[in-house]
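Visitor: Right after this note come the structures.
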Structure I
Amino acid sequence: MSARGGVSVLLFDGVELLDFAGPIEVFSVAARYVEPSFGVQTVSQHSEVVTTHNGLRVLPDLPYEDCLSPQVLVIPGGRGTRQQLENRHLLAWLPAAVQSAELVISVCTGSLLLAAVGVLDGLRVTTHHASLEALRQLAPAATLCAGERFIDNGKIIVGAGIAAGLDASLCGVRKWLGRQAAEQTATHMEYPVPWKTSDP
């Protein structure tokens, strides 16, 4: 895959902090090891402060309606996903954003948002263990794989709980930028690579 574009990370009120901060760190570090480099930006419904689940306030870079054709799209989770399931603006934007992206990564209950717009049908999926039944109901045409830390479906990678977003993101770096960039990223982060060393 090409690194010609950047990474867009969705934000919303009630988002889980590590669900989006982890992937931002992974892709920001990875950007140092490829040429040309790329940017990492946050997107939300409005260019207004977002309050995370733990109370940290974050200012998104741009409204998602101005985020055209992201190369990599990261959908984090958190308690706020339940409200976002009723957000008609997000649910109208998300399918086209997923379609145009080269790679889509969901973390934790971010998978519920992907399920709500039907893009998980026919895929192997997972989410945070406390939300497996919710995912089953939203994506009855998907195969639910409880206990998997992350699942690589090709274009769409789904991560389970909060910290699994690091593994899913490193898997995404390997697919998008190559094995060397992924291993350099993991080494810089003092993080074990989430795949067997014998893998191609």
Structure II
Amino acid sequence: MNRTINSIIDEIRALEKELEALIATQQTDFMYKFEGTKIEFEKAILAKQKALKMGLIQWLSRSSLRSIASIPFIYGMIVPLSFMHLTIELYQAICFPLYKIPKVKRGDYFMADRQQLPYLNILEKFNCAYCSYGNAVIAYTREIIGRTELYWCPIKHAKKTLGTHKHYQQFMNFGEYENYHKKAIKLRSELSNLDNKNT
């Protein structure tokens, strides 16, 4: 990996930290704070939010026929999502200790906070929880598979690939054969120390 790629990765990490700081500022702007796992809004804001809550019957009456027709297809995705979640949990529990890969922390991906928003009705809260779960399963699975690929096959594709995981830029270039096995062992070693780097 050349110096330019490393400097870009460093810039990305710096931007991620800046983004976290901006999100913390936004938290102040929207006047909420964390009390353990509960989110507390200031009283004035809380009253305004509750006033905006739409009743379930009113909300359903405003739903389009197309939205209602899609319900079985949307909620039917719970079957493959749950199956993926279960199997990736089993895979990680069995294989990661064998490979000495640090386990991906579930809590970094699965969030349950939108149901605390007082301006959402029960169906909106359910939909938010469902979408959060689906996206969390995909992101969690992606990180587990990304770590697996880093361990077993840390080689970039010949063509540019869209949507690569965060470990991909560490991979060796396509056709970079010199010292391939030594470099792969080094990457595996760095992967086994991943938790130490992130703390």
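Any read-out appearing in this document is the output of simple, stated calculations on the displayed coordinates, not a laboratory observation. Every value quoted in this text rests on a predicted model; they were computed, and no experiment measured them. Cβ atoms are built from the backbone, for glycine too; each structure is taken alone.
Visitor: Rank structures I, II by distance in nm of label points 7 Å out along Cα→Cβ at positions 67 and 91 and report only the one at the top, that is, the highest. Could the numbers behind the result be given before it?
Guide: On the way: I: 1.9; II: 3.5.
Structure II comes out on top.
Visitor: Among I, II, considering only distance in nm of label points 7 Å out along Cα→Cβ at positions 99 and 171, which has the greatest calculated value? Don't skip to the end; give the middle numbers.
Guide: Numbers: I: 2.6; II: 1.3.
Structure I gives the largest value of distance in nm of label points 7 Å out along Cα→Cβ at positions 99 and 171 among I, II.
Visitor: Separate question: If mean projected area of the Cα convex hull in nm² computes to 10.2, which of I, II did it come from?
Guide: Working: I: 10.2; II: 15.3.
Label of the originating structure: I.
Visitor: Continuing with this model, one more query. Of the structures labelled I, II, which one yields 31, 16, 6 when semi-axes √(5λ) of the Cα gyration tensor in Å, for residues 35-74 alone is computed from its coordinates? Walk me through the intermediate numbers first.
Guide: Details: I: 22, 13, 8; II: 31, 16, 6.
Matching structure: II.
Visitor: Taking helix-only ellipticity at 222 nm (-39500 (n - 2.57) for each DSSP H run of 4 or more, over all residues; to 500) from the coordinates of each of I, II, which one would give -10000? Write out the running numbers ahead of the final one.
Guide: Working: I: -10000; II: -20000.
Label of the source structure: I.
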